[in-house]
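Got some structures for you, see below.
Every number in this text was worked out from the coordinates using simple rules, so none of it is lab data. Bear in mind that the values here come from a model prediction, so they are computed numbers and not experimental data. Cβ atoms are built from the backbone, for glycine too; each structure is taken alone.
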Structure I
Amino acid sequence: MKITAQQVNELRKITGAGMMDCKNALVECEGDLENAIDVLRKKGQKVAAKRADRDAGEGVVLAKVSDDKKFAASIMINCETDFVAINADFIAYVQSVLDVAVENRAADTDALKALLLNGRTVEETVLDQTGVIGEKIQLGHYEVVEADSVYAYIHPGNRIASTAGFNKTGDNLNDAGKDVVMQIAAMSPIALDKGDISQETIDREIEIGKDQARQEGKPEEMLEKIAMGKLNKFYKENTLVNQSFIKNTKQNVSQYLDSVEKGLTVTSFKRLALQR
């Protein structure tokens, strides 16, 4: 049976598989489109099973803001090699998943996996990509931010993306919004403010501070005071609103935002990054 280019293109559009894979699947199924889709799906399942124990440490990280600027999402889809991560088709696939996530305001990973993308669930398309590419592909992380206004930033190279929500709206806030999401990407804060740091982390930092002071030969009665000083430094370095503003280190982020508009602050943020 002769398989036409139109049939191959239609199958490729649905599955994202390569031209030869699509043609071979159609030949095997004598031109039956639905059966050919199943053949390619099974191929993806087989590849996934074979590569389940592989490390998918590379990938693509993207972020996007909704049209009304009140919802932002960031996504990380992992693969095994940098060769795949920089492939234009793979980046386009990750973007398509993010687009459907933002369009439907998917609240979490489970909601995202259930969304339809070209007639198949996002979860199924991830498996399809495994078959198409021949590497372990997985949805690594998905994060959302909702607020009166939101901003997003993707660092060149698609390895780091950040999003942030603010308590006010207005075009006059655009520069500040962009500055803050870039700050998040560059400075990697672990929390918004001091009150958002877990007690476990605080206790650990105090003990580290005491131990460091003890090793430096400081008197035992001074250890607590020294450790608290180190804890305050930890807050300044690791909580977003207390970090030095990267464009003007004489201000912290909170002071910078207040100078833009009185009472302006960040309500939440997310940062996704591939580890080198």
Structure II
Amino acid sequence: MTAFVQFLFRACSVLPLGLLHALGWGLGWLSFLASGRYRRRLLAHARLASVPRADVLAAIGEAGKLVAELPRLWLGRPVRHGWEGAAHIEAAQAHGRGVLFLTPHLGCFEITAQAYAQRFGARQPMTVLFRPARQPWLRDLVANARLRPGLQTAPTTLAGVKQLIKALKAGEVVGLLPDQVPPAGQGVWAPFFGRDAYTMTLSARLAHAANAQVLLAWGERLSWGRGFVVHVRPYDEAAWGPLSTDAVTAARQINQTMEALVRTCPRQYLWSYDRYKSPATQRVPDDRA
């Protein structure tokens, strides 16, 4: 079974992006109709944010596209992409500061790292934090696919956190998904669309530890397989205040920034993500390095 799935994954990597997105749209709706638990969670989360019905319906298909495009992004030919706000990256790099990219589960978050590596990675590589997949075959596939010029990975361990801090202090770039639920002990409870969600404290700690420039980024998925646009904007201190050194306050600020990004294109947010789950209890290393 594993060999067949690997073969299928590699076969899909050569398909046109438009065809993959069409298949993904069907996959999204099939998952929505077949799983009551999945359906209830997606609708409940969208309802919390008062997402218009048209955007909720669109988000069902977009969730499937996110899955279907992965073989092409990981193993296939590069896809077309453009930029909106790349000048913010250039400005930060001109000052020699490390850059912390915060990207929610919005649009195609894989393309943000790939696009950065292609355009800027030769000068200042990006290191992304990732949690290895549980399945051995998928873990190996993802690890190899994400290793490319200008792009490195760091595991969710103490050693990985030290790697991120070192990269930022060297003036390099780090990428995080701050709306990902961390393990117990690595987060605090803070509002997200009006409901408390367990939120990582790592992003704010990294920013303070390395005096990094915080930028918000997300990859918009264009229609009909036309590619992507990576949007970049600075953290807005006028709107949310300077990023606090208090863990709870900083988590609330970061959640507010993620909400603002999601509201720019709610139909491409992954509303089915179990954002409000209780954190997994496990032995967690102290990441205050």
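Key figures
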| quantity | calculated |
| --- | --- |
| Structure from which 26 was derived, relative contact order in percent (Cα under 8 Å, 6 or more apart), options I, II | II |
| Which entry (I, II) yields the derived value 47 for percent of Cα pairs over 17 Å apart, for residues 61-156 alone | I |
| Source structure (of I, II) for FRET efficiency 1/(1 + (r/R0)^6) of positions 229 and 261 (r between Cβ atoms, R0 = 30 Å, to 0.05), computed value 0.35 | I |
| Given 44, 41, 38 for Cα extents along the principal axes in Å, calculated: source structure among I, II | II |
| Given 17.2 for mean count of other Cβ atoms within 10 Å over residues 149-156, calculated: source structure among I, II | II |
| Highest-scoring label, criterion being distance in nm of label points 7 Å out along Cα→Cβ at positions 69 and 213, among I, II | I |
| Test item: semi-axes √(5λ) of the Cα gyration tensor in Å, for residues 125-244 alone calculated as 37, 23, 12, pick one of I, II | I |
| Structure (I, II) behind the derived value 50, 34, 20 of Cα extents along the principal axes in Å, for residues 21-116 alone | II |
